[in-house]
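The following blocks contain the structures, represented as structure tokens.
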Structure 1
Amino acid sequence: MDLGAYHVLELQIASDPADARRVMPAIRKDFERILDVGCGAGQTLIASALGAHVTAIGIDRDFEALKLGRKLDKRIPFVCSRGETLPIRSDYFDLVISRVALPYMKTGVALAEMTRVLRPGGTLWFALHPVEFLAHALAQSLRGFRVLRSLRLAYALANGLCAHLTGLEFAAPFTRCRESFQTEKRIVRRLGALGYENIRVQRKGFFVVTATRPVKRGDADIR
């Protein structure tokens, strides 16, 4: 499947409440500014059918995916950037989401950036693939004698294990790309270190994580 077809399929899944593969954030009425980090072609934002009063921005490093997103929905501004260096002002968004994109970033740096642009009292929502996802994919790849894919998945498993045990993550040799998995314990610890409250983790095939950036004295007027 080419990437264009993949993104269209993901939009179809996100738009169908009956599809068991669908994992979507709950969009409250008071969420007027929303950022999607690692948005792909904007499937999550498009399928959320946001009201005209909502400012929604999609960020991804894949320029071709963003071009497709602009064709699918001309209302959403798409920005080509990495999750580790968000070109967004601080304390701005009511909701920051990232659907199965964080595992391909430098996790600690990306989470710190998402926290920076989220206003006090705002909500962070993201989905992560667990170790079982990568282990199953590796088993399938080995059975199909897909050597390069098997090596990439083996690296991702090793990287996730290293992150869980030591807190350290490493880019893949030669390509310098990143992939890992998170455990519930690890992601709760990361968010706690960033000061988040109301941290909740659900298993819906993926880890679905929500947390609130706390409001501190002097933050009440930030919008």
Structure 2
Amino acid sequence: MGSEIKDLSFTLACVMVRGKNRDYSPIYVERLRDMVRRYTDRPFRTVCLTDQPKTMPAGVVAVKVPSVAKGERGWWRKITLFHPKAPFKGRVLYLDLDVLVVGNINPILDFPADFAIAPDCAPKFQGNRQWKTVKGYNSSVMVWDHLARSRFYTKFDPKSPLRLWGDQDSIKEMSPNERTFPGEWFKRITPEGPAKWIPETKIILCVKYKNHKAIELFPWFRNYWTVGNEDD
């Protein structure tokens, strides 16, 4: 295992857990890996933190991820990415399962910081009920040197999910001055698709339409979110 990791440029990390309105499946993991392959020439391995390790596609390292707090919503498991004993080494790229990779991601991998995160792409969004947002970050896309931000896990307050909307709000509270990627690298999904992108666009955030729905609605979506020649 050590020699395999030594030859890798980075680890692609993702999280797939069950939860309300979370219709992700192993195909999301497979397609995320394949999109990354198309947009970097660097060798990597894929690690998925999941509560369904036996369902992972071949070649994906499955890590059973525990709950981080009572009453959490599924996305809070992302905090476990920063566990000091997470099976990472060197550079780690995290992507949400529902992003669409559409451009060269090497600038993300090479971003000059030991930790960087996407900027807030929904400045008008506010949490509901008792959950508040702390504006500034979007944890759909992150890159870091393994162990560089272990404190996000070791100093995590298990009561945070009771008052904050998501993990990105906790990260912002704990570390308000982190580097963020250029905003022009990210676009929110629209029906127009590529017509609304610019040359700098690298990641599409599929907030309104999740991938398995978007592929039915928009003909252009299939060109980016597919596995091989699978016809579905």
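Laboratory data are not the source of any read-out in this text; all were calculated from the coordinates shown. Just so it is clear, the structure is predicted and the values come from calculations on it, not from any experiment. Cβ atoms are built from the backbone, for glycine too; each structure is taken alone.
As an exercise: helix-only ellipticity at 222 nm (-39500 (n - 2.57) for each DSSP H run of 4 or more, over all residues; to 500), calculated from one structure in 1, 2, equals -11000. Which structure is it?
It traces back to 1.
When distance in nm of label points 7 Å out along Cα→Cβ at positions 56 and 72 is computed for each of 1, 2, which one produces 1.7?
The correct label is 2.
A value of 0.95 was computed for FRET efficiency 1/(1 + (r/R0)^6) of positions 40 and 208 (r between Cβ atoms, R0 = 30 Å, to 0.05); which of 1, 2 is the source structure?
Traced to structure 1.
Taking mean count of other Cβ atoms within 10 Å over residues 48-55 from the coordinates of each of 1, 2, which one would give 17.6?
Going label by label, the one that fits is 2.
If mean count of other Cβ atoms within 10 Å over residues 32-39 is computed to be 23.9, which of 1, 2 is the source?
1
Identify the structure, out of 1, 2, from whose coordinates relative contact order in percent (Cα under 8 Å, 6 or more apart) was calculated to give 21.
Matching structure: 2.
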